[in-house]
1. Out of P, Q, which structure matches 1.02 when Rg/Rh (Cα atoms, Kirkwood Rh), for residues 182-357 alone is calculated?
2. Figure out for me which of the structures P, Q the number 5.7 belongs to, where distance in nm of label points 7 Å out along Cα→Cβ at positions 142 and 302 was derived from the coordinates.
3. With helix-only ellipticity at 222 nm (-39500 (n - 2.57) for each DSSP H run of 4 or more, over all residues; to 500) derived from the coordinates and found to be -6000, which of P, Q does the value describe?
4. Taking 0.40 as the value of FRET efficiency 1/(1 + (r/R0)^6) of positions 398 and 534 (r between Cβ atoms, R0 = 41 Å, to 0.05) derived from one of the structures shown (P, Q), identify that structure.
5. Taking FRET efficiency 1/(1 + (r/R0)^6) of positions 430 and 574 (r between Cβ atoms, R0 = 30 Å, to 0.05) as the quantity of interest, name the structure among P, Q where it is greatest.
6. Determine which structure produced the value 4.3 for distance in nm of label points 7 Å out along Cα→Cβ at positions 158 and 502, calculated from the coordinates; the candidates are P, Q.
7. For which of the structures P, Q does the calculation of distance in nm of label points 7 Å out along Cα→Cβ at positions 94 and 566 return 7.7?
8. 25.5 is what came out when Kirkwood radius over Cα pairs in Å was calculated for one structure; which of P, Q is it?
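Readers should treat all values here as calculations from the given coordinates under stated rules, not as data from a laboratory. Because the structure is a prediction, the values reported are computed rather than measured. Cβ atoms are built from the backbone, for glycine too; each structure is taken alone.
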Structure P
Amino acid sequence: MPITFDTTGFQQLDQHTWLHGGGDRLALTVYDGPADLPVGLDDLPGLRRELAVRYAPTGCLVEAQVVQLGDVPALLQIAKMPLGNRPGQAFGLSLTVQGVNAHAVLSLVAEERGTTGMREGVLAAEIGFQRWVLPHPYAPQLQSKLPFHAGDDPRFDSRFPDHPLSRVRRLVHQLVGTARVDPAFVAPPQPELPPEVDAMFHSQLTTAECGFPVNGHIALQVGERTTYWKLLDEAVPHRLGRGTLGRSPHGDARFREVLMVDERTGTALMMDRFMTDGASLGVQTTLQPVSRDEAYAAVTPEALAEAYRGLGRLADMANGRNEYLTIEPITHQAGRSEPFAMLGVQHHEGEDIVLVSCSPAPSQNTPFKGSPGINAVITPETLRGIGELAMQAMLEWGPHPLDMAVTFHRYDGTTEAQATPESVTDEVRAQFSGQLAKAVPGMVIGGHVAVQQGEQRTYWRLPDEELSGRLGLGVLTRDHSPGHRFRDVVLLDRQSGELLVPNRYGDTTTGTKSVLTQVSAEEAMAAATPEACEEAFERLGRCVYSAAKRGEFLFVELVENELKQDPHVLLAVLGFFDDEPVAVASASPAPSANTRFNGLPTLEGPATPQTVAGLGALALQAITDWGVHPLHVVPTYHRPTR
């Protein structure tokens, strides 16, 4: 079985079903493919919010946690729902574990027995009806079929031991404390798996947290042990720190990148953090185990300086994901503690700056001169230099440089807001007279924009740059589509033209108000002069640069298309943080010989600021060649798996 646990108190009915107590039924079910989770386990606030919304039509999510079953992360959910046509409630428990090509769920449903509502009736009288119903902690504006109320607090479980919620929570402690996952389930040697995994048929893979590689060597933390390895290729250093590898959570907003390693053979799998269809699980590589002394000897001053120059670039890329990073001892597991150097990018007094903040403060003998931090305006030189400053601080603290690791931190308050009218705060909603509805805006050209709401397209004149100044930069709320595709969305009242330009991040949906004027298609298209189109698509080129910082590509495609299909143009910077990044424009179908594509489907070249900005102009040539009006396309973000 993929999951085993202590069955004390359970009566086994068959291989996958058990009965507990007076009739609470526990089942273990294995499903093909990935678990249907709206957000990854490394984004617990976002996952909780989306799960709360999912349960709202039928009941209410009580709590959701990421727990460890041995050394394997699992999603714990507890929810309540009504008992159909009879009085009372049922409480459901589920533990979900993702395997390589399947997922397993331990699920239990506990129903109220005998007299129903005793716990709720007693506690409501004690607490007071005014304080009984509470905003949902994961989605405060959410209205669910069953209310989230004070009586579900765990502190009341001992007073009502026979209540189904109390029974469920007792079993949670037993299951989480004793359950173990079969290693073959999370890395099974299945012949039908992709070749990169099938090659590990006899491997015994263990999760290892990654240190910071220096001169072809790296430390891996396996449980409480620090192990040392020689890198036999560039797979690890070329992928670490980019935000696309699997992560291990160290709390709600702290993460380390991990790989799976067979300590006997050195076979390693760098698991993709994002998978589109399960066809590819990651990148296989081979590591060579070495002694600590051998690894330490490889860390020369020159190699160390070269490695740390890249830290600033990783901080810049992390900023695109609303994260910052710390360099700290690999043995630090819980919250941030000394020593550490924090590296981040901030907007300060009209300029983007890169900064390093250390604790404890480096001495007078370093460039810090006893100060805990240094900052500078972002340039390629300062991005390289800020990493070397972190190295200077680290050398004073005592841990060997190879025993340091990069930890990613999500900024406080950077939960992704929902792109729905229901998530708008009461304060914001009070500014609008009509009914807001979700809409996808196309390209803003000549002060006009086409907006898609469902199957209906309308055209609008903009009174200001509230929308045009933010489209395509990854700062607006997003709609998610299959294949890790995302689009900017706004909230529009089509009757009044009132528009909410919503911020991407926040526990609730906030933003700025604007009022649009609806116009005919003819008027909007007349405003899209050649000069206005060139200006709009030049701005699109700058959006490609912004997307590259987040590890994303842009597709320019028809606004009514939900899935990727022709015609489209892919605009991307490949290897954005490498020494020689490449700017790419790839069109399907291939534009004609009358364009700069000259009949070829793809153009690429060195990613200088000029060539990246010019990608938008190439997209404009392609869609014009296809006979598509520029107002009818939209930039779609795409997050590749690698």
Structure Q
Amino acid sequence: MCGIVGAIAARDVSSILIDGLHRLEYRGYDSTGIALLDEDGELQLRRAVGKVVRLEERLRAAPCHGPIGIAHSRWATHGGVTEANAHPHVSGGRIALIHNGIIENYVELRSELQAKGYHFASETDTEVIAHLIHELVKQGNDLTTAVRQAVRRLTGAYAIVVFDAQEPDRICVARIASPLVIGLGKDGENFVASDVQALLTETRRFQFLEEGDVAEIRRDAITIWDQSDAEVSRPVHESSLSADAVERGEYAHYMLKEIYEQPRALADTLSERLLGDHVLEAVLGPAAGRILPLVQNVHIVACGTSFHAGLVARYYLEQGARIPCSVEVASEYRYRDPVVTPGTLFLAISQSGETADTLAALREARRLGYVGTCAICNVAESSLVREADMALMTRAGPEVGVASTKAFTTQLAALGMLGLAIAQRRGFDRRTIALYARQMAQVPTLVEHTLKLDPQIRQWATRFADKQHALFLGRGPSYPVALEGALKLKEISYIHAEAYPAGELKHGPLALVDAEMPVIAVAPNNALLEKLKSNLQEVRARGGQLFVFADPNAGIEPADGIDVMTMPDHIEALQAPLVYTVPLQLLAYHVAVLRGTDVDQPRNLAKSVTVE
């Protein structure tokens, strides 16, 4: 979602801010802006609708430079996509502010400030904060005090970065339920951002602000207060990411690069966790030894692609570990007052670890009597990981494309290992555990072989490019894989795509089948294969065109109305969801390229959804 960058130094920071915005483009946005305090002490504001390049055009036409500044990329929530609604927002010609999140009581605050004579130039909730802080500095408070007082008035989620043209020695920041990180520079300069990736060219040393923190950032000092107003210190973390970790390299798009990174990402995720015949449960953290023996049920909560990973995990846990499992969309979980059975583990899945609904669900779970909480996540410093009792990191590395690829498959790998860890604790036969561990260890190689189908998949894509609808089918654990395939196609190609369990065809979806709706099926060689083949005949009988990703021993042959792509041999049930996901990702990618859409930044979507 929205991106934040700020800097205070003894040099011009404009290029640092723009570079930071470029590095946050993967998050999704619709407008940008920058505010700088120039060498004459004048506040300079530039904003633009569209990509960062539009803001750069503005800066070339009207340059501005200075040693203190803030920059923002906005994803519209309150108010349309207009320059007036873009951040930063300015109050009284001196307060410049950027904000991620949503202020729930902004209408009340807006009315109060309008009564005091403030004029609102935008439709946003953010402008309320700028005027509120200005009102407080007008009363004689310094900026830091004003920010600390202002945040007590705010209800909702926010990451705020603000400076005052009349106090050019500091930037002030605050956060509730929205990520914010301080970057520690050298030689009298410091930085702030919503994501470490924005600052990797400037520093590798970071302090992660915690819930409710307010901080004053000067060139040579940082002071932090917690939610109770006590001065605190936050540990300094050395990031292992490199500045070029998010570069595209030889690939046309980040998404394609990330699809091809999956063998390595999967190998990294499994490395040092699978030891021959078992899973090291210690990788879940020190609480694992206490919590895992108590687990009798698992309740998975997630959003979007992570929800699909949870649906696959239900099969891993119920069929593999013989333990009941329920899976729920996080935004629904929050509002239905769930009943928690004794011995239930709460499992939250999120690529970023900052997904607002999933975080709120984790916080709600704390009071409901779960035996413990666990996070599957790709970002070690995220709120989700810090707040869960246990965590298993996916090691996918940076994922820039909005449509998740390697984050999804590494989540499946992590969930498979969690299932094995629970099975171990439940006393399963060691030979069975060892068999499953060996199968999981083979997945990176199987994915590498599957990527060799790319040229054939590119040919298939030419037959989808002019379609408006598509149907995906799967049975058992292949049904969530079909859901994920449909999501990828609709996300980046804008083709309307749906997925169904193949057995549901005759209960309604068959009415949609005709020669203009391609039907994509996932057909591993498992116990449900014969059932699936019968369902595919139902499609053929109605004149539908089938595209089947099939096991070489599935007995599905190309014919009139049916195209078959043969998958690698010897894909076991545990491996199939990870391996069969890959060709669906490639199909969506190539169709999107042919249709000329913005593959890495599809319209209306954001990478990290940090608002409800």
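1. Comparing all candidates, it corresponds to Q.
2. P
3. Here the read-out was taken from P.
4. The read-out was computed on structure Q.
5. Q
6. P
7. Only structure Q yields this read-out.
8. Answer for the origin of the read-out: Q.
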